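Given below, in the form of structure tokens, are the structures.
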Structure 1
Amino acid sequence: MGVPVTQKSHPLSLERRQYLCERYGLSPSDLALLLEDLWAFTEETPERYVLRRHSELQKRGWTNDGIFKRIAGELAAGRFSAEPLSLRQIRRIIYG
């Protein structure tokens, strides 16, 4: 690509970042956005995920009963390596 890739807060070396830009045809700024999304995705805890999804689904007009079941299904689908959460555990994360 010929455009230098700057080293930000990402734990990838400059060489790896340049390789990814060349391999996938990404600009350095597109790669930076992709890496930021990936880091955020992989660093999200189950608790933060539950709170974020609850808020998103509430804004779409879902009721809590449906939200809790939906989140339980999403968690059970393998998003996290932790044990699946019960509907009660999901409620406790949201409401304390």
Structure 2
Amino acid sequence: MPRLVKYWRAVAVALLLLALYFIPRESFFEHTHTLCLVHWFTGEECWGCGMSRALLSLMYLDFESAWTYHRGVVVVAPVLAWLWVKWIYRLTK
């Protein structure tokens, strides 16, 4: 694969998070239904409920809301950031 194509892929992956940032925050949090299958079938919140909202809040640097939605965000966010950087690194390799 040509070297230039590798770099363009890496740039596209790097800009993905920036593109998500420019989507209005309200469009992420307006919904009144949940995507959680456990919540649909049981009516109870599962151990992961709120993580998507927490990660999105963290993306907007709203740390208090992120902590309120799900406290596990302090573990999941650094792991996801490490995987994202690793992905970009492998694309350029």
Structure 3
Amino acid sequence: MNLSPEVLVTIVSIITSGIVIMVGVIVPETWEGKIATKAVEGIARQPEAAGELRTTMIIAMALVETGVIFQLLVVMILLFANPLITRFFGG
């Protein structure tokens, strides 16, 4: 099977995007689970610090999700506005 370079770049971009989304969802969700677990443990040990721990947990989860948003942005660029095709093959 002979594939043109443009088709090959598109196929590799789609496969790479799938892998990035898969890893980009599994890893942050694991860390969010750990963050929530530690926050609940801290609240159970010191109920008077619940407000402060909750705020810290929410900020930490937001920082973890920021990486996921950037990964989604890269994947969207690779899928819908692939700069590799125009750069290497002249569009």
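When relative contact order in percent (Cα under 8 Å, 6 or more apart) is calculated for each of structures 1, 2, 3, structure 3 comes out greatest.
Looking across 1, 2, 3, the calculation of Cα extents along the principal axes in Å that yields 53, 28, 22 traces back to 1.
Coordinate-derived values only; no laboratory data. Keep in mind that this is a model prediction, so the values were computed, not measured.
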